[in-house]
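Dropping the structures in below, format is structure tokens.
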Structure P
Amino acid sequence: MKIRTGWIIPAALAAALLATGSAWAQKSGGILKIQHMDTPPSASIHEEATISTAVPFMGLYNNLVIFDQNVAKNSFESIVPDLATKWAWSADGKQLAFTLRQGVKWHDGKPFTAKDVACTFELLLVEGKLRRNPRGALFSNVEKVTADSDFAATFHLKERQPSLLALLATGYTPIYPCHIPSADMRRKPIGTGPFKLVEFKMNEGIKLVKNPDYWKPGRPYLDGIEYTVIADRSTRMLSFASGKFDMTFPTDLTVPLYKNMIRDAPHATCVMRGTGVSTNLIVNREVPPFDDPKIRRALALTLDRQAFIDILSEGEGKMGGAMLPPPDGVWGMPPEMVKTIIGYDNVPANREKARELMKEAGYGPDKRLKVKVSTRNIATFRDPATILIDHLKHIYVDGELEVIDTSIYYNRVFKKDYSVALNLTGSAVDDPDVTFFEGYACGSLRNYNNYCDPEMTKLFAAQSREIDHEKRLKMVWEIDRKLQEDIARPIIAHNRAAGCWQPYVKGVVLHSNSIYNGARFEDVWLDK
């Protein structure tokens, strides 16, 4: 294909055109039919901490900036304008000023202005503004956000934070309207995005329709998107393979299911990638007997991480600390460092030490500890929870599985209403500021087991300020090692997952280092 000289074409677009060889073939129209695992707790992205909300509702919104939806790996280089047209840092790195796009309307026709940006971050920064605020700790370094004019807003930081732009680019950081109460955003949300919500039914699904007044010319191509809730994963796989759906949920296929789908539906496109999600053990350290550090350490020492990986992902998952391991991740400890962490090697010796600790805490073969192992009622949580219960038997602990519907699971763990749980934790961005501040900082809502070490929190802040990448990397590795040795939240494995779509679905790009940032779907179209 030839591109006429004299035309001004953005570099990313030019690369895409050259790669596809079919520049102007996109067709408008059609409803994209996608499977969904379960009913989201609500539609309010700022109040939830699950992919079940992030994926179906991302298309309602815009951010100030966004990770390019057509680039598979999120990075600073892939951040592009969205509601902001440009931005600039102050010389001391403590102010980030945005120039905003003009002429943008909310779905109800009201104009978007800088006040909406300031209002959104007031929700995140002021305690009590939201029913729950799982990412409040993520923006703890933001002092305030000001609307300097109708189309200019500035973030004022307590300390320099080079990662801030990436934190603003995720699917978890949409801009909300000032004029809509936060309670209404849970069931009747409005945004400025390419799609509008028309239906949200518990245990049935979610229907989006094209926003005819979307500010981006020619987008979206689709007339709408329908997410249908099908609780049973086997049913989901069969119904996709038989052609009843256009697309699976983007993270629904494990490695074994991926291999089965390639065999059963060879016409489909399936992409396996790292998810930015870890399987982990959370223990309520405020509830006896788990307030005893000996018992918490014993629970961590009985984990056979390689067994989890072999069973659940046929060996393709990865061991690691809190940060996503390489090559998918930038900040994870190298494998040779991971192997030196207590509990990551020599499972028989670890379990012998765990049994000694349990005996010191008053338990043994004649006095076993009985506990409920809580988890979310979807297969990606239930399957590893079953393995966990088997591992606990080796150290005089008898676990009983307690499955909890998604609609209440996160409320339970937010309130610390559990004893031991098998959890999956995802990071919106592969950056230490997300992982450390959300998951391990004192008082963070997503710090599900209340690990709190003020000295560690100071180290979190120190690495956040560091502008030298190599120096920051070494700081992050040492922090991560210390978190694992503290049994802060034992990481079992970092997961891989796949999504599939039919051959006539075009323009889908699944992001490879976070599953939360690639569901805008404004560039997706149906070739039929």
Structure Q
Amino acid sequence: MKPMWRSCALVLGLMLVLGTPKTGWGQKYGGILKSMVRGNPGSLSLHEESSINATWTMGSVYSNLVWFDPLKPIESLTTLIPELAERWQWNGDYTRVTFTLRQGVRWHDGKPLVSNDVKQTFDVVRGATPQRLKLNPRKTWYTNVKAITTNGDHEVTFVLGRPQPALPMMLAAGYSPVVPAHVPVASLRTEPLGTGPYRMIEYKRDQALKVRKNADYFVKGRPFLDGIDFVIIRNKGTRTAAMQSGQLDIAQSLETEEQVYEQLKAAVPTMKFQKRWIASYGSIVINNRRPPFNNVKLRQAVNLAIDRTKFVAAIHPGELPGGFMLPPPDGVWGLERAELQGVPGFGDAGQAREQARAIMRELGYSEAKPLKVKLTSQSVAQWQNQAVWTIGELKQIYIEAELDLLETANWYGRMARRDYDMAGNGTGAGADDPDVVYFEGFSCASQRNYSNYCDPEAEQLFVQQSSTADPQARMRLVHAIERKLITDVAWIPFSFRVNYYAHAGRVMNFVGHQTNHNNGRMQEVWLDR
């Protein structure tokens, strides 16, 4: 028997994705959406990127096997809909899933989509071909995939080494598009080629990236827009002014925190906002293998020094303190505030700081003999402000940190090389699922395990929760993992971002998701011109 979530997702997906345009409901065709982008993507190859700048701009160019319903803000297995796959079927024990591909889909160069495109895409990502990605942040998402087989041009099967019911969550993420097998991976870094609702026509660094309507898009009647101009503006004040003056129609995710929301709401009464807590959290990443931070006691002192309540009040009002999984109401898996009270660093801040000083003195540090380190940060206002605040906190436990600023385009390469001591970071999940967060961020073999955390017990727990089909049993395992990662100081989470997705009143049918990397398709968005 088919699981209920799969049957419901299929029916709903066919209604939404295959449906003809609802012109009777007032949708209008045409117009160029003016969208904000904070900086240049590191590259245009989504499988090699870890930046919202990439998924926000390139999300409209590509398609996935399955996708999260764009009109439902909270993503889960129950909100999956078909995209390049018109249906999918599991075997009885969740070790094989077969996708039947939609026929008639063409790449932007006119060549047909075939099953080998899917096979090649994910064989490259999981490291099963001679062709290699320059960076491969999500290789560990697919460690459990032991083979990918095809049956003709329109059927592809993922063969797993163990049960993994949540695999479609990863396949639906914005970082998991299907890419063409007939194009070298390296060329996609500058010349993206997809099957999505829009084609890229121009990219000028530090100026704009432009996409235009794909007339051959496989979804009848979509997209509504003629195109999107992603305007690259580095200065936050300038970006806010551009939204306020109407030069931009829509703000990038995580741009409109509470202070900016209040400013825009007062200045532009017709502007629309959608409040969402995002599966993205501020944190300090500590290089677990670089002395002196290979000493867990030192890492624990840093964790105890951070006053999360003070951080939220001073830097990001309205955020939710938490671990590594987003808590309710917008998250599914995270520890709620009451559950966090007994976790190191989330209880009484004054007592925690005294414990931190005691540990530092035990390690030989003092006001007269401080520990001197560099704290690396992206030169983006939100992360730079977080880093400056953190430096002030660390001074109170005898750590003198020097700020080391990097452009976003250089940030991920430095982190991938583990060339840092401490880093003020913002980490966003590709999907709100423990398999995504744990295997990418904390598995020993992951390129995106920036902290070099590696623990055999944690690895076993990651696999155990992933193989568990019962949601409540899985939830108990996930909460145990959350407590362990915080206690081990895998890295140091602060709080989950609150975002008021902001857009002009004329922008219709945009629904901001709690996973901000999955908002980029834009096929349902239209302008009330």
Structure R
Amino acid sequence: MKVELRGITKRFPGVIANEDVNLSLNSGEVLALLGENGAGKSTLMNCLYGLYRPDEGEILINDQVVDFETPGDAMVAGIGMVHQHFMLVPVFTVAENLMLGNESVSGPLGVLNLDDARKRINDLSDKYNLPVDPDALVRDLPVGVEQRAEILKALYRDADCLILDEPTAVLTPDEIAELEKVIRELADSGKSIIFITHKLGEVMRIADQIVVLRHGKVVGRTTPEDTTELGLASMMVGRDIQLVVDKPEAEPGAPMLEVRDLSVLDDRDAVAVESLDFEIRAGEILAVAGVQGNGQTELVEAITGMRPALTGSIHLDGEDITSATPRELWTRDLGHIPEDRQADGLVEPFSVADNLVLNTYNWKPFAKGILRDSPEVRSHANQLVEDFDVRTASIDTHAGTLSGGNQQKVIVAREFTHSSRLLVAAQPTRGLDVGSIQYIHGRIVAERDSGAAVLIVSSELDEVLALADRVAVMYEGRFSGVLEGDEITRTRIGLLMAGRTVDSGDSSETDTPEPPTQDPSADGNAR
């Protein structure tokens, strides 16, 4: 399918999300759409998918002008979209989700024809190497399998153009490699793919062409052969950028967080964390790595008061906090960036300003007795929005309307202002652009250097390698190993993630992340 956007402009109150955007995509091509958080990528794709109607410009499918009033119109025309936040019904099976809105029935009573749906799903799974059980409940699926189901849902409706919005944001490295293979196979079969991402390495591996947006406008067009990661990063943010955090040697002090014999149950009452012992000292960063589902989520929730401990104890600066509530932990200067920003980090119908004082709305200077001090709340919000570069039309904007990356910035801004003892950050840069990642990484190091203990849980190995003073790898609810200094290498972490033991003879890598080499012939400009 050939897709073309001509002069697309989309305005919202107080902001121009897209301005005179042109792009085109041929059958069998992968187009990577890059840009900072709030650059207009998702808005542009929502116009193509019929969720928004552009104020100016036109959309052409196979050289014919189309006018999509609803996503249903776009789907009929062969456009499918996999959203950043999955759109599956958790209590339905995969088959029920995929046929939802496109149901086939049989018999005089109009019984759902699930057998035909199962057969078609199995056929699509085999054809595109997207294995999934049609009868599995979505709520029981690992996130990587949910992603496959979302792609199959679009293919089930005969999509010839697939829009993938941040499809790897919640995937492990192995799942990302599998998805990249699937994307290439889809393109080779003739599908047109639009791939929105912030991960430059993915772009360089799978894109045929690259379009960069900044402040709603196209600022560059190039190909992986004609640029570098560093060139793309500079094009995205409009300035030179450093891809590696400047991190001085840690000077750790006394233990700040002490975890002893900790066991935690998951939502199905199975042991997710088993007899875990560790500590984090003031002034150091401990990064927890591992394949998702090995107990990292339950560990963080136990430390931050969101899940009870089955056994063991947790002490913060010598004080027992095993049974403390999140509210009590906030008063003890613990900052928490949750893994699920929408469920646990924000109240989406609240304004940006209100979300920035969720835990302090009744404290001075934001309250005077029982009365809210609105000028102080607004002044505080304006300052944090500026400091953390939150792209929003107004501090009165509902947080749920922000892009995923900007939602993350709101949470980071709130928590970083209150983490003088302990900062617990689960996937802290998920969905953020390279400029924001650079800034957040710098702030994490600054928190460490100011004397806070920092616990990071991240599925991004580059992030772990860039920030960690020590790395603990979780496997089946336990630490399969703890690495520090020169022991911290990609190979050793990978072995521990697979449950294997390592010693000094397993790898000779130093594996500190290096910025990409700038090719003198590739200056990152549009070509």
Exercise for the section: Rank structures P, Q, R by Kirkwood radius over Cα pairs in Å, for residues 339-394 alone and report only the one at the top, that is, the highest. Expected result: Q
Handout entry: At a computed 150 (volume of the Cα convex hull per residue in Å³), which of P, Q, R
Key = P
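We did not get these values from a lab; they are worked out from the coordinates using the rules stated. Please read all numbers here as calculations on a predicted model, not as lab measurements.
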